[in-house]
Structure I
Amino acid sequence: MLPSPAVEWPQSFYELRRGEGCGMCAEGRPDETPWGARIFSGSVSDAYLQRADIQRGYTIVIWRGGHVAEPMELAAEEAAAYWLELLRVARALQAHLRPVKMNFNLLGNSLPHLHTHVLPRYADDPRPGWPFPFPEAEPPPMEEAVFNDDVRALRALLAAPPRSRD
């Protein structure tokens, strides 16, 4: 079988990679976006609990120290700060929701701005061996009461001073 012909990345990807028209840079650090609510505001990142009913607790942690597309572009101190904040958010999700597994997906193919998808995985996960539990169709929003309760609980956990393991 012959390999598939190469497909070029679109010019718009290279522009976004350079930070031109980057939506994550342009939005600033809002408390709410159309997709989620901010549960954590760190020194270098923000974490947004997502409204889409993909997995309860699905959160995106976004680098906020200027436009960076890849983690290897960070200085050592910046990388340490980002990963420590990411782990702090994941620990709060673990404490509140008690998943059996946590996935960390660092992609950026459609929006090349450093961000990490944090996906709690549960015992009743419909696709436990699959790296992405995303449904084929557009997911509905989370039940509003559950979403708001999770936002309040996670904000409270993340407002507490970090423990030695945070």
Structure II
Amino acid sequence: MTRGQGFALLPRGEGRSMWVVTDLLTFKAAGEDTGGACSIFELTVPPQGGPPPHVHHREDEAFFVLEGEFAFQAGDRTVGATAGSFVYAPKGIRHTYKNIGLAPGRMLMVATPAGIEKFFEEVGQPTMDPSLASAPTGPPDIQQLLEIARRHQIEIEVPSGGPEA
């Protein structure tokens, strides 16, 4: 990252990457880069990928779709979002997204205030290979994910069958 006088540049394809369940997150700016104002990530989401419904009690999230076709759910409302669409999910509202397209989709996500990167660092698996071929296989440890989320003031909705033991 090039920095100077409050300015930062991170070229395309650069940044620290990690897998968080099905999604590849590439850190573009974290709290230490923005004085705690926000965290910014590029998300690459495989077809049918996306997080379970969840609620943030600390941060608001905003998504700008770069490529692909997504369905966003906020509360009881579901909307479609394609390239150029902007979606805002304030803290306290249950939300999720899913890549409903046939190819990987990409979004820019901004979380305010910064800090959610600490959650991603705990649950994510760092990778030097940002291709979807390097995605982790097998389901995540649901109990561990729920505990880490709770510590970061995030409530994750457990599927109707309950968490796996």
Structure III
Amino acid sequence: MHNFRQKIIPNSSINLEIEILSIIENIELNKFLKTYKISNLWNGKFFIKRIIKKIFKYQLSSNIKWDNSFWDLVTVSLVSIDIKVNKNNLITQLENYANKKRYNDIKKYKKLLLKKDMGNPLYITGKALNLIGAKIKNDDIYILDGSRRLIANILNHSKPNILLIDTKEKSIG
């Protein structure tokens, strides 16, 4: 369906090749906003908007033009993915380039994921970001939350599903 690359460690050459396979289900937006926990602590529109702002600041280097109708223009879907990565190279990159706290978190999550569900990583499409001022390709994808859980799942040889914020007029899929 759609492939994209995700850099997993800043200042590192390793990328994950992620392929979106299919939409499993559409999630009711109000339910998502009430139940999705960012970093297992915060939930709600305010905190999701806050991490979207970080995409603009750190990755797009542009200003967000927040529109309060944003939530009326987007959907959230649970999406199945396939991930292609050399696991040995991934471990080497983590050991050599990830800061110690990040790497320790990933190892902790790897063990926790064997015992409990820690939720799905959260992504947003370029088309959804373009609604609020970005000027990027509609089919670009950015991670908002869950990169450590995603890497821990890969190290556990499992492929998690992701949550994807997209426009009601779908660009991915």
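Structures I, II, III were shown, and Cα extents along the principal axes in Å at 49, 38, 28 was computed from I. Using the calculated result 14.2 for mean count of other Cβ atoms within 10 Å over residues 75-82, pick out the matching structure from I, II, III. Value 14.2 for mean count of other Cβ atoms within 10 Å over residues 75-82 corresponds to I out of I, II, III.
Readers should treat all values here as calculations from the given coordinates under stated rules, not as data from a laboratory. Owing to the predicted nature of the structure, the values given are computational and were not obtained by experimental measurement. Cβ atoms are built from the backbone, for glycine too; each structure is taken alone.
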